[in-house]
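None of the figures in this text is laboratory data; all of them are computed from the coordinates on show. Quick caveat: nothing in here was measured; it's all calculated off a predicted structure.
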Structure 1
Amino acid sequence: MVGVGGSRPPVPIFIFMEAIAARVNGELIDLSQVKGDYEPVFPEDKSALDILRHSSAHVMAEAVKELYPDTLVTIGPATDTGFYYDFDRDEPFTDEDLALIEKRMAEIIAKKEPFVKTEMTIDSAIDFFSKKGEKYKVEIIQELKEKGEEKVSLYTQGSFVDLCRGPHIPHTGFIRAFKLLNVAGAYWRGDEKNKMLQRIYGTAFFTKEELENFLRFIEEAKERDHRKLGKELDLFSISDEVGPGLVIYHPNGSILRYLLEDFERKEHLRRGYKMVYGPHIMRLELWKKSGHYDNYRENMYFTEVEGQVFGIKPMNCLAHIAVYKSKVRSYRDLPLRYFELGTVHRHERSGVLHGLLRVRSFTQDDAHIFCRPDQVQDEIKNVIKFVDDVMEMFGFSYDIELSTRPEKSIGTEEIWELATTALKNCLDELGKPYEINEGDGAFYGPKIDIKLRDALDRKWQCATIQCDFNLPERFDLTFVGQDNQRHRPVMLHRVILGSIERFISILIEHYKGAFPLWLAPVQVLVLNITDNQLDYAREVIEKLRMNDIRVEEDFRNEKLGYKIREAQMRKIPYIIVLGDKEKEARTLSIRTREKEEKKDVKIEDFISEIKEKNDKRR
């Protein structure tokens, strides 16, 4: 801590000017609000970038209001990659508008307009924004009033006044590197029943170098976008005609999915899991008993059969519970590990649907482990080891979060404490670093969330391990112990890849569509130079197929260079070119995806090379 005018030395002026905010007793405040001891917040502080970006959102809103006075403002938070502000405007924002807004923002920044905080009573604030015609601000303040708030804080910079808790940078001149990125639609409050607004995205950094690096990252991310590559590589499609968020797999995508699922089945069987399958619909009473109806029904679909209501499954756990309950279990039977590649259906709002990343029907590599309390630690550790093995094979590193009890949940505090402690102890014993994610557990139990990092160092939620004492209680699950008495098992919910759809999207972007050989939908493409090689080419294709190598041919009457370039665009690992020389010598001329060339290769040697790489999953 440092002091201003107190017993400690005053802060040197150059440090004060470099700081962007202050921290007092752990709370972030504006530098202008400092009255005693405080800790300066410098740009390297983990909170500093959020403050800069939130201030940038205010500057953007000021520029928009000055350029387009009839526009209504809503909310404008910082995000992990920048900031946005949602606007209500009849005319759509164009690229030309973004350029004008950027120019006006630069003018505002050059003025070094101070961010000034004031407080108003709730009623005064409602009156203030009502007179300005800002109905969205009025709605927010009225909700605060209903919650018992008596005052609100406002921030003014230049001509713009916004409802905001802050803190903010001292003045607009601290914004030295920013860029507006794009415009997207967004429903007010994220509710598709509300009006569609226009969301302008932007980003800001403390240095121009950081901004330039980020913009290069954005361009690379665009090149890796799984929606773009999915179309180019003919992997999948999603259309409004079929239905939003519903994936149609094309032949290449179906092969990719099959290979992942085949890998999953083999790995689970090796680890002692038993495969099961459950129905897609179950009686409503079961979903009420489990707690899904009370805590999750906004994400569920329902249907009626012969006058009875059924829930379309959003999760696979109830079918696995039914398998467990199908007969009496002994302590000797446990642990029981049930695995299912189960397709589930969840009602996702149209505004959050995004390619394969967020869909309404997807398949999970779902498993539920029923074990004795004394087996919980070992089973959780085994799942973490499973995750380690799989992530290492795909070349992913990962971070861990321990998610605790959410507001909407079932069960007692004692049960939640037991489950949370079990997960925490395993992570501690394995020496796995993790962060606590307060209130983000499942409604029936806490969980370990695995956030893998891809080639661009982006985080993706995939694997999860949930410790559940509640559903065994609700469904009266028991096993007969050594004492011949009935005891309650613990239920572990877990996925390794998570949603197959999401994992495929991550793989597409991670590998930029150039899948490792074992995952490539087409491993080899055979090209002929003239029709004179057709018989030999077909013979080569037959031998490859008989050795389980995925091969296609391109015998079109096109120039060879054109066919090779097209194959490279498809990111096919191997291209075999057959001319008269190869036919006569009964060899292959091979060009790799990396543009390496090999001549006079015997087909048997090539088959052995492919098989070895497939076996090693390379």
Structure 2
Amino acid sequence: MQRETHTMKIVIVGHVDHGKSTLVGRLIHDTGSLPDGKLEAIKAMSERRGMPFEWAFLMDAIQAERDQGITIDTTQIFFKTEKRPYIIIDAPGHKEFLKNMVTGAASSEAALLLIDAAEGVQEQSRRHGYLLSLLGVGQVAVLVNKMDLVGYSAERFGTVAEEYRAYLASLGVEPTCFIPISAREGDNIVRHSPHMPWYQGPGVVQALDGFTPAARPALRPLRMPVQDVYKFDQRRIIAGRIESGSLEVGDEVIFSPSNKTATIRSIESWNAGDAPQGARAGQSIGVTLTEQIFVERGDVMSHLENPPMESSVFRARIFWLGRKPLEIGKPYTIKFNTTEAVATVEAIEHVIDTQDLSTRPAERIERNGAGEVVIRTRRLLALDEAETDPATGRFVVVEDYLPVGGGLISMEGYPDQRELITVRSTNITAVGHAVTGEARIARNGHRGGVLWFTGLSGAGKSTLALALEHELFTKGYQVYVLDGDNVRTGLNANLGFTPEDRAENIRRVGEVAALFADAGFLVISSFISPYRSDRERARQAAREAFHEIYIQASLEACEARDPKGLYKRARSGEIPDFTGISSPYEPPETADLVVPTDELPEEECLAELIRYVDRSFRR
């Protein structure tokens, strides 16, 4: 067998007392990895304490663990097979120490999951399986332990294996194998057991050697979160650890979310002779730049051609460990890489029952619970999706200086905001106007402005916009409607309905509406505009002339109306990324006016809009 040099990290998880530490103790002994004299020392210690010898004592290094017979902290032990070296991480099974289990699993490439053959699949067995899938550990071998206690029964092994196989399948995890073992007796650890001739699959060591090392981070796009900036002599050295990708002197890089670009002048490495010309994932380095730009801790350095996404809102699959429940609207601190930001949970889309993976709506996530949430931060962040870059797609939630949760980032339904804030035009000089704003107000008899109608499809935006346009024109207003369908036949005909195209659609409309308002018109913009960040950019374009009007109607009311048959088509899957069904809608938090079309008749809604316009824009 060709020997590999890569040291693979394996985590061992499972319900408390299902034999994890015993397995590891037996494994390192039977593979000849135990240091000389260690076994004798443990046996002598057991005799002094008047305790029977346990293989678990090889792992349970903490005094409290020996006294209580449980693993509290993660323990790492090196051992090797004929194929390669390993680091075994023994993670706690008790639910009180799930934080430690998450810590151990987060850095692992594969997992051994133990289930007691006599007790069968337990709550923690399911919870640990869910956590492994949440953390992206896809290679899992399931070991049905303590087969000696069930008489080495093939029937009992099959029952346990099929129950847990079905559970893992619902998580999208396909275990590499199920192995019947007795860790205490050494059955099917290194060699096949004579007690179970009916089992012809691999032993534990063969299963370990069958795992595939994780894809090398160096092959992924460059990501170096900035740890700090130091000044030595005349150099400003930007220091950090390369989490993925590689870097060479002369590379053009961009720092996100500030979007400042520069060229690498040099790569600095401590205790090195000649300055290196390149660096790769896993190395802690410093770099100097050819240009002096302001860079700070938390920025992420990448190559120009493949930068991280930028957003102030994202979805997450989260596991909650705090003593107090996770609640909507409550501020938390989130940390990922070297970035720290204040965030709020905007929505809990559902809570996941780790026992049967059923979902239900909820206003909070209790301790040791899991769910899918929407998180909004107070500033723009540079981030990756966990599926594309696990190293930079995970985060930790902190409360009262303690880690209370962790999760994986998903941008499903939300746009990358980088292009929306990038300014490419140069050598531009603003041109004034020969007609002043006051002169336009005097001529028109009203101020210009933007009435930004937002709401779900079917809420009544277009109906009210056209009726309002007619009434205001009759009253002498210079008024014009910008409607979603009409704009997409011309100005935005080249845009689709992906989150990025939706955001660009609203950005363009916001700029056009601002020009209308500056010309003295009252422009009614009738768009779903589902994202708060997009509406905020439209507000920034029109400044004080912007008025957000929430045409409010529940999803149930809009779907019951369905004037264009869009909801029906969305429910059948004909229309992907449909707002309210398969794509999010973020209602205004502080709208200038709320018009509840599912509570008031159209005439009263229109009258309320006219009163608002006269009050806000008439001179």
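Which structure, out of 1, 2, was log10 I(q)/I(0) by the Debye sum over Cα atoms at q = 0.25 Å⁻¹, for residues 547-586 alone calculated from, if the result is -0.89? Going through each structure in turn, the value belongs to 2.
I have -11000 for helix-only ellipticity at 222 nm (-39500 (n - 2.57) for each DSSP H run of 4 or more, over all residues; to 500), calculated from one of the structures 1, 2. Which structure is it? Considering all the candidates, the number was obtained from 1.
So semi-axes √(5λ) of the Cα gyration tensor in Å, for residues 267-458 alone, computed for just one structure, reads 37, 33, 14; which one of 1, 2 is that? Here the read-out was taken from 2.
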